[in-house]
Structure P
Amino acid sequence: MRKLYRLIQAYFKPKPNEESELSWKKEISLELLNNSRVKTMVDRIGIRFTDIGEDTITASMPVDERTHQIYGLLHGGASAALVETLGSVAATFSVPEKQYCVGVEINTNHVKSVKTGKVYGTAKPIHRGSMIQVWQVDIVSEDNKLVSTGRITLAVLTQK
């Protein structure tokens, strides 16, 4: 089992030039990202892109009646939707034109509850391959405490 774990770690370890490579292969802006969410689930639950870094994207999501579960806490599915949104968008903008990325597996761990306010998710790459990408998204509360952490694996597809 340890051998398999080391093999997986070695596979996903960034290549020497991979970390310094600029992530964004397409034109990207907050205006473009926020306009693309109109009339989608992302818009309905209030996710709003707030920052674009060299290889990160951050978005906020309200913790209110749109994202609560029955006990008045942030719904785990809403957190998973934030992970999926950030990972998919970041991955798609990090591949060349005519390519896009779709999620094939997602895992989200919830470590702290939140009742009100906003949460902020930041996507950062773990692996950016030509066929598969893996992104990690950490979600924090307004006081910068970890709420959830997620990892999404995405397939890189080519438009026909």
Structure Q
Amino acid sequence: MARSSLDHSSPAALAAIIVLAFIPWVIQSNGAGDLTAVMSWGLLNTNPWQTLPLPTYLGATQGFETLPWSLQVWPLGLGFYCGALGSAAAGVIFEREDMRVTVGLLGLSGVASVIVWWGLLGRGTRGVIPVGVVAVGIVIWWFYYRVLAEIGAPSPPPRE
């Protein structure tokens, strides 16, 4: 029996998930013409232009346990994002995917971005904009609305 294209992610959904890697989780204004973007994979600063991958950032700290809890969630969020990307890629390439897993991992990635944003706000940082959770929400709504519609929907009665 042939599988329906509704059983797995579309190539467009996979492309949208890939694009999420280039959308910041949080944008922080540091002054005129100076922005820092907290990406899922690291930091991007505009003045001067510089990137700092997450492993490098974590290596430059005095230990993972010394970080605020909001920054300790950051690598988990990256893991959730990578899991969603892998799940969607498996759906496109092998036509084998549980889209609930993809949606759940994307949702957890969005929650992690909110925790990072909330942590920055809690330290009194001004000019912090949560972009990532909005982008993740749009991808989930646009490409996986069928999965969202099934959540909480009662099962149809058995046919006799």
Structure R
Amino acid sequence: MSFDAWRNYSNDDEALLLHGSAVSVGGSGLLILGPSGAGKSSLAIEMLALGAQLVSDDRVWLRASQNGLLLQAPDAVAGRIEARGLGLISCAHRSEASLKFCIDLSQYSDRRLPFVQEVTRLGHRVSVIPGGPDVPRAAALLLLLQNGFAAYD
């Protein structure tokens, strides 16, 4: 069975409820998608330890706004993150963040500088970074959220 990173776990036509995690740096959000056990929560925890803020873990609402897409936590999981082997941990969180990038741990690229794919969700473009086979380091993703990609000459 293939994994559908963008499967909507809700009947809402105006929003997507996704299986993933989301963190924020200065209001810029990273959506982390991937199958169960792929390391979404672990990557989020590493980023939290470096100063990112939790938006949501396990389930994430993706909603359209006038300025782009917003990441939000469903009430049932707000302020909690799962640490495999420990359980649920309470965590300060943001109520929402603007989606800046998405990393999909089910997508692979063996290129040193992989191409970022663009998909359209809820009428907005989303930049999707392949997450494997080597998941980018939390610190590098933190810098990406702060500064964006450098321009190539």
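Every read-out reported here was derived from the displayed coordinates using simple, explicitly stated rules and does not represent laboratory data. Remember, predicted model here, so these are calculated numbers, not experimental data. Cβ atoms are built from the backbone, for glycine too; each structure is taken alone.
Looking across P, Q, R, the calculation of mean count of other Cβ atoms within 10 Å over residues 61-68 that yields 10.1 traces back to Q.
Taking 66, 31, 30 as the value of Cα extents along the principal axes in Å derived from one of the structures shown (P, Q, R), identify that structure.
The read-out comes from structure Q.
Among candidates P, Q, R, the computation of helix-only ellipticity at 222 nm (-39500 (n - 2.57) for each DSSP H run of 4 or more, over all residues; to 500) that gave -7500 used structure P.
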